Structure P
């Protein structure tokens, strides 16, 4: 068997000393990575026109075409390329400029081990979504649909001098798009967090309200979705389904270390539909029609027509954004948890069980189209050593649904 082709990586920095240092530090990866070093944004564009790069790491502060403009151009012309920003300065305005275009962020100076680990983790995502066309679709995502209500409430809360972390957290946690982007930023190295985080209150507190204001004000990060804008799904109903699964997953994971990951994965588990409804409505409609006509679970119809499911697509995007691995895994396999060799209960198991017990009517989401739904049962709980039996799981989920309805 022949060795796999080296991954193509492009480094961009106007400082020759930094580029020289990278050459020396990363020399031992020459058999795995084909690396090129460009000293300006213009030189990087020339190189991208010559070769298909898997990943680009660009300094933000460069003369001429700066890193933000370079990554914006890459996102438009080469969306399949994973984009990482490198900077020694992370002011609120700069962060807001970068959010639509950079998948992840690194501080300068960056230790070799950290850089190597980030590159390896990003490139490994190709295994999750092998189809380059779908990776390009995920890579092209700049904006996510935030509900009008949540966005209006967030801007109103942040406009108050007395705005508090708890109030802002409650609004962010009610919306998939707001949660996803907040966690993306909080998990970036710009904010020097020493661990991965999936707790929204901790994320908001870590970023601070000035960063949240810059994020909420960015028209390049969020678009205000409306039901009539999608012929395939109703955004508000999908949002409600996400909140229901999140609350149920957290109730199942209580008294375990997995509560935050389970809640966040539940809220984000269908984020792939946000992408498809925005960018591939016609193909998603074909998937729905096939699922209804042939009695297939929708994720199977998606695999036939798209080459991958909404779960894989959403997980790939969250992986690009550097969210915790347990959260990404739960999103990727929530419809097929038995594909993960796991004998212990965690976030994935909580989301899979929660979705099976929530009893959401997909017809409400997909404009009256009812599609078969995959679910787990008693034997699955036993196989993962769940800390509850099926009747207890049912009681917890029902209680979480009642609590959510009352809130």
Structure Q
């Protein structure tokens, strides 16, 4: 029995079986490459589901984490720490938001936004505004609040009763949203691109239209940029696509380059929406996580990764469109920047395709159940994208 087989046996005997991992054990990585316990190398164009913004084991990020671990890791939010202050200031400088709350994940950041919307309405004397309007096909997380505003019933099975006061409308449909928003609406929550829902890009004007509807109705607008933010679509935040600025925005995934970190960014009018004692996170904003976040931004600047994501994302989009046009098993190409997908036809088994790609040394993921998601680290090269697309074409042919 190999070391890998032994580790797989231990994993199956000791870990909760709520996941279906591929049958190998990864042990090291660098850039866009990872290696398993048997020494086999894989090209990772999944990016840890859009988390590894600066790739595996970036030396600048690794050094920053090591240095901070030797200096100060955690003090709780009863005290300020320098790294959290520095990272908050950087996020404010780079975005149209004025305040930052740190969490540990995208789910937690979305939970904070839901609570912020309801509490802020309460604080301004509109306690009857408790309803959250979300979209069908959305994904906002797995905890009960975030799950309740996730518009995919398959995640709700066996979890009822969910949080009440939530309505769902079709994504990209402003008329449906106009009908749904009313005097009891606290907020609307949407993804600028529906990532887990299948890499769905809304029609032009949708995000700006949501801003107008919320302003007219007195509802807050919340953007979930957990997967679309941090350069993923070729701009620092995907909201820059239309210039529509929400009242609050969630971030995670790429923000820590692989280190657990999340954030909620807030406009100044909502700065007092969560008064002292109304919300907290024991680990949120700890010095070690924020040091990782600062290192990621330093790498972004030094290596001009957002510009690279825009340039390579455009090339990737063109090449995926060409693939979709010539491969009958592909319905269409979708996405923006380095968040892309190939929608597979109804006669294709997506899981079998993933397995075949892995056998050829390529790691991808699925979105929406039938869309091959390509979300590589932003440090990916054109040659690596070409290598991956060549494997995809061979398998889908």
If you rank structures P, Q by relative contact order in percent (Cα under 8 Å, 6 or more apart), the highest one is Q
Computing distance in nm of label points 7 Å out along Cα→Cβ at positions 106 and 378 for each of P, Q, the value 5.3 comes from structure P
Re mean count of other Cβ atoms within 10 Å over residues 74-81: value 11.5 computed from one entry in P, Q; matching entry is structure Q
Taking distance in nm of label points 7 Å out along Cα→Cβ at positions 306 and 330 for each of P, Q, the highest value is that of structure Q
Value 58, calculated as percent of Cα pairs over 20 Å apart, for residues 82-177 alone from one of P, Q, is from structure P
Computing FRET efficiency 1/(1 + (r/R0)^6) of positions 114 and 274 (r between Cβ atoms, R0 = 25 Å, to 0.05) for each of P, Q, the value 1.00 comes from structure Q
Computing helix-only ellipticity at 222 nm (-39500 (n - 2.57) for each DSSP H run of 4 or more, over all residues; to 500) for each of P, Q, the value -11500 comes from structure Q
Candidates P, Q; FRET efficiency 1/(1 + (r/R0)^6) of positions 66 and 154 (r between Cβ atoms, R0 = 41 Å, to 0.05) computed = 0.50; producing structure is Q
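Coordinate-derived values only; no laboratory data. Computed from a predicted structure; not experimentally measured. Cβ atoms are built from the backbone, for glycine too; each structure is taken alone.
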